[in-house]
Each structure stands twice: as structure tokens, then as C-alpha cells.
Structure P
Amino acid sequence: MKAELQSQVDPVKERLIESLDKIQQWVESTEEFVIEQAPLVAQEILRMGRIQSVYEVVAWALVAVVSFFVCRKCIRSVTADPDSDAAPFYGVGAVLIGLVSGAASFAVLCSIQSALTPWFAPRLYILQEIGKLL
């Protein structure tokens, strides 16, 4: 019985050894490719980080500016005719949109802080992005 089990294990061992050899050859062949592509990947990470940082700052700034002007319009509507039936709604709208404008302005400041990293500390940014992948 032991010989029978041994005869079944031997082909499995051989296939396992062949598979490990193939994996080792694949790793060795791709090592050069990784070394050649690493600078290009770093450039792409940095480029995308810069594009994303500009996009975030512009998007939050746009929200802040639009909400500021809407809030200003609501305030002007309330001050132009304070006795109208819509005045309380414009007042509440001005307060709520003012809060949105303030939050968006804060988000712009936070975005600017994080947007500076790919521009002024590119190596640090690349290491942070690689750290996120691991």
C-alpha cells in the first residue's frame, strides 16, 4: 500500500517541481521588464496625481463660488422685499447655502494642501501612492 501511495505522489511532485521552475523562469524574465518600466510608471503616477489635484481644487472652488453667488442672491432677495411671503424661505436658503459655501471653501483649502505634494514633493507623493497599493 505504501508503494502504491508513493507511486501516486511521485508524478505530483514532478509536476509541482516543473510548475515551480516555470514560475521562477517567469519571475526572472519579468524582472528586467519591471526595471525598465519603473521610471515610466513613476511618471504616470506623478502626472495623474497632478491632474487629480488640479481637478479637485477647481471642482471645490467652483462649488464655493457658485454657492457664494447663490447665497448673495438669496440675501439680496430678502433685503429687497423683507415683507414678502418668500422672504423666510430666501433667508433659510441663504443660511444653508452659506454653510455649503463655507464648507466648500474649507474643502478648497484642504485640497490645496494635498495638491501641493505632487508638485513640490514628487518622490514623497510616489512613495505614498505605492504605499496605498501595498
Structure Q
Amino acid sequence: MLEFLIRDAKTAPKSFGYRLNNGLVTLEDQEEALTSSKWAYEFARNVKGANIEVCQKAAIKDSVWAYHFAKHVPGANIEVCQEAVIKSPDWSYHFAKDVTGANIEACQGGAIKDSVWAYYFARDITGADIEVCRKKC
């Protein structure tokens, strides 16, 4: 039975995720990468020569991947990623805390949409307007 599994594994088509995680993707696979925010981020981060702007447009459709794109992809447009992230209070906080070049005031505007994240923002972020955060707690 093991022989059948090995034989089938060699001939079965590989998913995009499998190819990406095993270093088998090429620049020709970029269109497929753009079908998912996660794959667009991973493609831009791991494939030399990837079109960063095009990948970023796909990645910022989700706050999580917009944050990771700004933090981990050289050449990312921080302002564009931040605009996507500030829709989410928790990722606004993390963006302000972790991404060099983040606009603290804009991130605070996103974080104070939730009282818990407003508290964390006031507590942890240098440059936070404590009074604005306090009003939201």
C-alpha cells in the first residue's frame, strides 16, 4: 500500500500552497497568488522578482495580511497597508506597535473603536493620546 501512496504523490497535481511552501513557485505563478490575501503576501515575501505593488493590492483586502505585508515585505507601501489595517481595532494596535513608520494618530483612530484595544493602545504605544483613549474605555 505504501508503494501506491508514494507513486500517487509523485503524479498528483500540487496545490499552490504546496508549491509555495516547497520553493516550487515561479514568477509565472503570480496570478494564482493574487487569488488570496495570504498567498499574495507569501508570494511577495518569498519569490524574488515578485511585483510588490500588485501583490500588495491583493494582500490588503484582509487586515491581518496588510499588517504582515507592511511588517515583513521589503518595499511595502506602509501608508497603503495602514489604510487597510485601521478598519480593525486589534490590528491597528499591532500595526502601531510593530511597524516602523506607522502613523500613530491614524492607528489610534482604528484602535479606539473597541474599548479593550483603546486601553492597550494608551498603555503600550508611545505617542498615544491618552485622553482620547480614556474617553473610549
Structure R
Amino acid sequence: MTVSLGEDGRPYTQGKLVGKDAAGADVTTEKRFLVDTGAQLSAIDEENFKKFKAEDMKGAGKGEAAGGEALSVYRCVTMRFKRNNKADPPVEEEKDCHMLFFVVKRKYSILGNDQLKSTGTDFAVSARKGTAELKEDP
């Protein structure tokens, strides 16, 4: 899956957040993820977080965002993203990941290193070409 570079020069990919609302109904939202290999725990934006019934994972840890924002850890959402598999030629496939996450006060969600590692996904960047790709780890 080719990752697009945003107007800020950072890599983004389209995906989905999948879970249940407070009444138990299925909820799926389209989402633009920032691909952040420096993030040890993924995050969803506060606006989308409010759509899901969340389980606060007290004791699972707390974190701090780059701006010093204190973050709590939650579970309730599946992050679904696309990557290229190892076939020759590669075929695009969807991957689901059910990891813990932070909630951030930003307009984007973060697909972090935890999600990539748990799904066996590699993130390859070509600075020369100005492109990036999510692909199955060889």
C-alpha cells in the first residue's frame, strides 16, 4: 500500500476504526492515520474516540504526547489498515489490529510501531522518490 505524504511532509494512510458504541451497535469510521514508527503505542483522535464504548485500562500505563499532553490507555477499537503482501506482484490486503491505544487531541489518529510490529508490517521509505509503503514484512 503506497502511503501518501501529507502537506506537512509526514506519511499518512487511509484506514478504518472499527468497534461498538455504548448501545452495542457496530461502528465503523473512515480514518486517515499518521504512520509514526516512533510511536510505541498507537492513538485515536478524541472526536472519533467519543463514538466508541471504551474500556479504560487503568494500570496498563500512562503516556505523554510530544507536546507534554498526559494520555490514558484504552481498549475498544480495532485499527484496520491496508498493506501490500509478499506476493509477486504484491496484492493489497487489509490488516486488523486490536492493541491498546491512547486518545489524542489532534485531528488524526496514529498508526504506531506497536500496530506495525504486531501485524508483521514493514514501513519502507524512499527519500529520493518521496514515497513510502506499508508492506508485509519479508
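All of the numbers you see were taken from the coordinates with simple rules; none came from a lab. This structure is a prediction, so every number in the text was calculated from the model and none was measured.
Which of the displayed structures (P, Q, R) returns the greatest value of mean projected area of the Cα convex hull in nm², for residues 25-96 alone on calculation? Could the numbers behind the result be given before it?
On the way: P: 7.3; Q: 4.0; R: 6.5.
Looking at the calculated values, the largest one is P.
Given a value of -1500 for helix-only ellipticity at 222 nm (-39500 (n - 2.57) for each DSSP H run of 4 or more, over all residues; to 500), calculated from one of P, Q, R, which structure does it belong to?
Numbers: P: -34500; Q: -18000; R: -1500.
Here the read-out was taken from R.
Matching task: 20.6 is the computed value of Kirkwood radius over Cα pairs in Å. Pick the structure from P, Q, R. Mind showing how you got there, number by number?
Values: P: 20.6; Q: 16.4; R: 15.4.
Comparing all candidates, it corresponds to P.
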